[in-house]
Structure 1
Amino acid sequence: MTATRLPAPDRNLALELVRVTEAAALAAAHWIGRGEKDAADGAAVEAMRKAFDTVAIDGTVVIGEGEMDEAPMLFIGEKVGCGGPAMDIAVDPLEGTSIAAKGAPNALAVVALAGRGCFLHAPDVYMEKIAVGPGLPEGIVGLDRSVRENLLSLAAAKACGVDELMVCVLERERHQDIIGACRDAGARITLIGEGDVAGVIAVAQPDSGIDLYLGSGGAPEGVLAAAALRCFGGQMQGKLVFENQAQIDRGRSMGITDPGRIYNVSDMAKGDVLFAATGITSGQMLGGVRFSGGRAVTHSLLTRSKSGTVRYVAAHHNLARR
């Protein structure tokens, strides 16, 4: 299949995507720290879905809130946009629901857009992930190698000791072996409670201090992270984790013909990709939403795989006019 090119006025489209993530972030921000993650997520979903009504695309959600019978809005297969070129959409209106509920750092609203057929249609299963930032030899790390081998290879490429590497891992019981192997090899670890899209993106952020992302998390989030890395630069591999035959069958219905395949970043997000994110709570990558006197300030980023340019947008919103 030939990848659909982004429409000519792509800069305008890019700004429209930022407005979509801003809308979700503003809605979710009212629920920060209130301990109600479902309410925060619901507000973000509703606001993002409404914002898409003004975007000039013929969009189809391929990574979203779940199946049609599981999600009222932004479900897989839902059509969004007010008409235009055919595009596939990957969304997470609130990446880090528990983070927002606790008022903890790094909750984001994220959207990726590409031509029809350019995103891996990932079922809602786990995905093993490994990611590093830009400027490294191709294939420097891989899911087919041990943790120690990957750390030694990465340290050699960076001309540093393994003890200087920082590895980001989701704090889950299933990752105890990975955590132990990293520490046995001498690497340092940053444990995160949620938000592995932000965790993967961190490897491409020079100021994050993160050298390597390891571990399993949601496959849909893996595709979103791959879309971001296509734009920022960097390498990523992902392997779907199927726990039973029903999940394998579901994957096949979505076009997954080889359940054991290892996907690279371009397999998961190919063609011309746009990625936008708005901070909900402040983190290493973006500041969070700030309310004051009937106004709000949001901090967003926008990037595109074609140029690799990253634009940061600070927007001041008059809430009375929304």
Structure 2
Amino acid sequence: MTHVDEASTGSGIDALPDEHGAMLRKAVRLERITLVVLAVTVALVGVVSGQSQAMKTAWYEDLLSFLPPIAFLVATRVIKQKPDAEHPYGHHRAIGVGHVVAGAALLAMGSFLLIGSLIGLINQEKPPIGTVVLFGHSIWLGWLMVAVMAVTGIGPVLLGRAKLKLAGPLQDKVLYADADMNKADWMTSVSTIVGVLGIGIGWWWMDAVAAMVVATSIVWDGVSNLRTAVRDLTDARATDLDGGKHPCIDQIEQTARGVAWVDEAAARVRDEGHVFHVELFAVPRRGQDPSVEQIRELRDVLHELDHKVHDVVVAPVHSIPVYLTEEER
């Protein structure tokens, strides 16, 4: 009997072609730059935050923004490990674990900040914003707050756009979530500036409302990321970054149906992080009894479709599982 090559599962780095490997290295550099930018932002916002709820909430959000890049960098190191007896599928799902950690932390802290802001609005807390002496002149602290929020809001937006260009090809949902949060940071900056200026003109409630807007944004990021991460870790059907059915699934099935000995085919595909684990159920044509070599050839053809099609198992069956039939999808 023809020998079958070993299972295709490898490390998360081995699975990437050279072009995507370069993208991953670029993403790592961007996340390291993000950590530096966040460190500077947290320091500046912390110095000028004063008693403003909006500023404090923005500061907490900046602290939370450390989580996705840290989760990404840790996961990227973990996926370099090769499969072993304890982890026969490899360590690809470190990406999903990092996604869960970041999403859960965002949801918990966002809920805390939202409740705190609401209580402050109900209690009619009126935060004072004093003055500070700068270069021998007395300046309203609110102007420094506005300046800091305007300047620190630029970096994350630019970094977020750069990360989004890499997240799609890499199929990296942690990077995508981080990029989406960065890109939306302008809303935090604008909301905080409006809240501070509201205090300046005597509309104390605008500060609490601005804080609630920022906290709501954090909660939404937490909910959406946690939902997606849990879905992937519970072996739901592989999706694209927007949550739709991944186009690779149809491509896999159509390719398999084009093989001479295959009458019908359906794929069970789950997201492992940067790559997919694929179980292809193939019904042979009448009178066909596929050899091990033919099965291996089909597997190799599927590997060539896309680098995401990484760990493939081809199973000849008498009929397609009912939950994979067109009527059940």
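Values quoted throughout were computed directly from the atomic coordinates according to the rules given, and no laboratory measurement underlies them. Computed from a predicted model, the values in this text were never measured in an experiment. Cβ atoms are built from the backbone, for glycine too; each structure is taken alone.
For distance in nm of label points 7 Å out along Cα→Cβ at positions 24 and 192, find whichever of 1, 2 sits highest and give me its label.
Between 1, 2, the highest calculated value is found for 2.
For which of the structures 1, 2 does the calculation of semi-axes √(5λ) of the Cα gyration tensor in Å return 30, 23, 19?
Of the options listed, only 1 reproduces it.
A value of 0.95 was derived for FRET efficiency 1/(1 + (r/R0)^6) of positions 104 and 272 (r between Cβ atoms, R0 = 35 Å, to 0.05); which structure in 1, 2 was it taken from?
The correct label is 2.
Computing FRET efficiency 1/(1 + (r/R0)^6) of positions 16 and 288 (r between Cβ atoms, R0 = 41 Å, to 0.05) for each of 1, 2, which one ends up highest?
Structure 1 comes out on top.
Check the numbers for mean projected area of the Cα convex hull in nm², for residues 176-247 alone across 1, 2 and tell me which is largest.
1
One of 1, 2 was used to compute helix-only ellipticity at 222 nm (-39500 (n - 2.57) for each DSSP H run of 4 or more, over all residues; to 500), and the answer was -19500. Which one was it?
Source structure: 2.
Please state which of the structures 1, 2 yields 0.35 when FRET efficiency 1/(1 + (r/R0)^6) of positions 80 and 152 (r between Cβ atoms, R0 = 41 Å, to 0.05) is computed from it.
Only one of 1, 2 returns 0.35 for FRET efficiency 1/(1 + (r/R0)^6) of positions 80 and 152 (r between Cβ atoms, R0 = 41 Å, to 0.05), namely 1.
Using P(r) over Cα pairs in 10 Å bins from 0, in percent, for residues 64-231 alone as the calculated read-out, with 10, 36, 33, 17, 5, 0 as its value, let me know the right label among 1, 2.
1
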